[in-house]
Structure P
Amino acid sequence: MSENVRYLAEGPRVGIRHFTTDDGFEFTARARESKVLHQPWLFPPTTPGAYAAYAGLLIEDPTKAGFLVCERDGGGIAGFVNINNIVEGGFRCGALGYGAFAHAAGRGLMGEGLGLVVEYAFDVMGLHRLEINVQPGNAASIALARRCGFRLEGFSPDFLFVDGAWRDHQRWALTTEMTRSRPR
């Protein structure tokens, strides 16, 4: 990625930007390298065709917004955060999904990136509530939700179809009111 990247938002170490079709090679290579880290929780696209379909939905579907978390030093993709099921009107909410790539895991980059996406969703997109649904055994994802200020709101048995079966999930949420009391 070029040094002339225009990020939607920047932190000290990462910037966020939307997916592009040109990101396919790097994204799928990172996803293949990260298979052990991601599974059984997450299955990002690992082939050019799968990436094209995935990114196409994030780019074209108004109920979705996809963000790449990129290292400001070099621009490499560290991970991704997607807002799915965006509902406007009186609801103004979306459901977050995210993943770090193995080379970036454990370095705090995703916490910074998720924080930038949350700010962007609330300040620019005008959303009021963001939700994260996490399988109870996914300790890293739960820790990230907690670090970013999300509160545990409940437990949903057989909530989402993942890896061939209906899986239980914890529901975590954050609202604009919850962010007003913390420093940005």
Structure Q
Amino acid sequence: MGSYKRKGSARERLLARLLDAFGEALPPPETSLREIAARIETSHALLRYHFGSLSGVLAALLTAQRSRDNEALLQTAEQGTFDDFVMAIWRAYTRPEQLSRTRGFFYVAGLAAYGSEDFREFVESIGDLTETLASLAAREGLDPKEARDVAAVTTAAIRGLLLQEVLAPGTRPDDAVTLILRMRQAASGS
């Protein structure tokens, strides 16, 4: 991960150091900005200047991590089907090592619900997977509106099940993604 935007603005260089330090995880929200700054060997004032707050650091880190995930997932989309892509998303975000990121996603999404302007980059990135799912659904023969609707509902179902797993681990159905795909097929008459 050491290669993430090494060149560029000071903010990008700080973000690269954050990615190097935290990898696939997010620091817990109770971690102080000073602790994060110490871990990447910078000052908390510099983090505050470039990211605004601890929440801003978490949002930037999560946005960058999700962007990397999406790049990897897009390879599946280019070669596979809608169902393949849904399975790839599910596998990517239900790995045990992803739990802190999944929690972080819902934490930042909750903060963004109260002040989306403060989390513009994060909010703008939220629809990335839905857009890709919609294009796959259209490629498989759905009209554009139906493809967008199916993609939105599929994404919502995945996020809902991930939230359920965060709040009540072990309560989601083992075959949850199969159920999601079956609902899509029933709705589109496949």
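Bear in mind that the values in this text are calculations on the coordinates, not laboratory data. Predicted model only: the values in this text are computed from it and were never measured. Cβ atoms are built from the backbone, for glycine too; each structure is taken alone.
Set P, Q, criterion mean count of other Cβ atoms within 10 Å over residues 91-98: the highest-scoring structure is P.
When Cα Rg over 2.2 N^0.38 Å is calculated for each of the structures P, Q, the largest result comes from Q.
Have a look at P, Q and say which one yields -23500 for helix-only ellipticity at 222 nm (-39500 (n - 2.57) for each DSSP H run of 4 or more, over all residues; to 500), as calculated. Could the numbers behind the result be given before it?
Values: P: -8500; Q: -23500.
Answer for the origin of the read-out: Q.
Going by mean count of other Cβ atoms within 10 Å over residues 27-34, which of structures P, Q comes out largest?
With respect to mean count of other Cβ atoms within 10 Å over residues 27-34, the highest-scoring structure among P, Q is P.
Between structures P, Q, the greatest calculated value of Rg/Rh (Cα atoms, Kirkwood Rh), for residues 43-98 alone is seen in Q.
If mean count of other Cβ atoms within 10 Å over residues 83-90 computes to 13.8, which of P, Q did it come from? Let's see the in-between values first.
Values: P: 13.8; Q: 19.4.
Going through each structure in turn, the value belongs to P.
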